[in-house]
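Nothing in this text is a laboratory measurement; each read-out follows from the coordinates by a stated rule. Being a predicted model, the structure only gives us computed values, none of them experimental. Cβ atoms are built from the backbone, for glycine too; each structure is taken alone.
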Structure 1
Amino acid sequence: MKNLFKLSNIIFSAAIIISLYGFYKIYRIKQNIFYGSCPIEDNRPILYSGILLMILSIIISYIEDLKIKKRIKY
């Protein structure tokens with residue numbers, strides 16, 4: 001049980017760090033590009049990986065909650 005909890009927290013922390021890095025990178029690029037250019041297009045993989053890790057963290061937390069509820073019922 002605690003392994004899933006730790007794994008979920010590690011994945012969540014990694015997702016936050018990756019997302020913050022992506023937003024920082026977009027902010028820095030936004031200062032140096034022309035008006036009308038999209039800074040997000042070059043950074044989509046970073047943002048998508050952050051979103052994917054967030055979803056994975058939520059799924060792992062949900063599985064952990066189901067295991068805890070199953071243990072309490074029986």
Structure 2
Amino acid sequence: MKTGELRGLSGEELLREYEERMKELFNLRYQASTEQVENPALIGQTRREIARIKTIQRERELAQAQTPEEPS
């Protein structure tokens with residue numbers, strides 16, 4: 001998924017996407033260890049997708065933390 005598509009997801013959907021990518025990465029690493037992976041570049045792509053998801057989650061977390069602290 002592209003970053004714009006990920007930003008459009010809700011928090012729950014983002015968490016679900018993160019869990020799916022982690023499972024996918026686990027399976028790819030397992031296949032790589034048994035030399036059955038068809039495209040080794042998928043491991044790197046999946047890792048980057050996970051990093052994008054985590055970045056968006058952190059941005060949202062920081063945005064929520066800043067909102068209450070601002071003086072009214």
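Quick notes
- For 1.6 (distance in nm of label points 7 Å out along Cα→Cβ at positions 21 and 37, calculated) the corresponding structure among 1, 2: 2
- For FRET efficiency 1/(1 + (r/R0)^6) of positions 5 and 29 (r between Cβ atoms, R0 = 35 Å, to 0.05) computed as 0.90, the structure of 1, 2 it came from: 2
- Structure from which 1.6 was derived, distance in nm of label points 7 Å out along Cα→Cβ at positions 13 and 61, options 1, 2: 1
- Look at relative contact order in percent (Cα under 8 Å, 6 or more apart) for each of 1, 2: the largest one is in 1.
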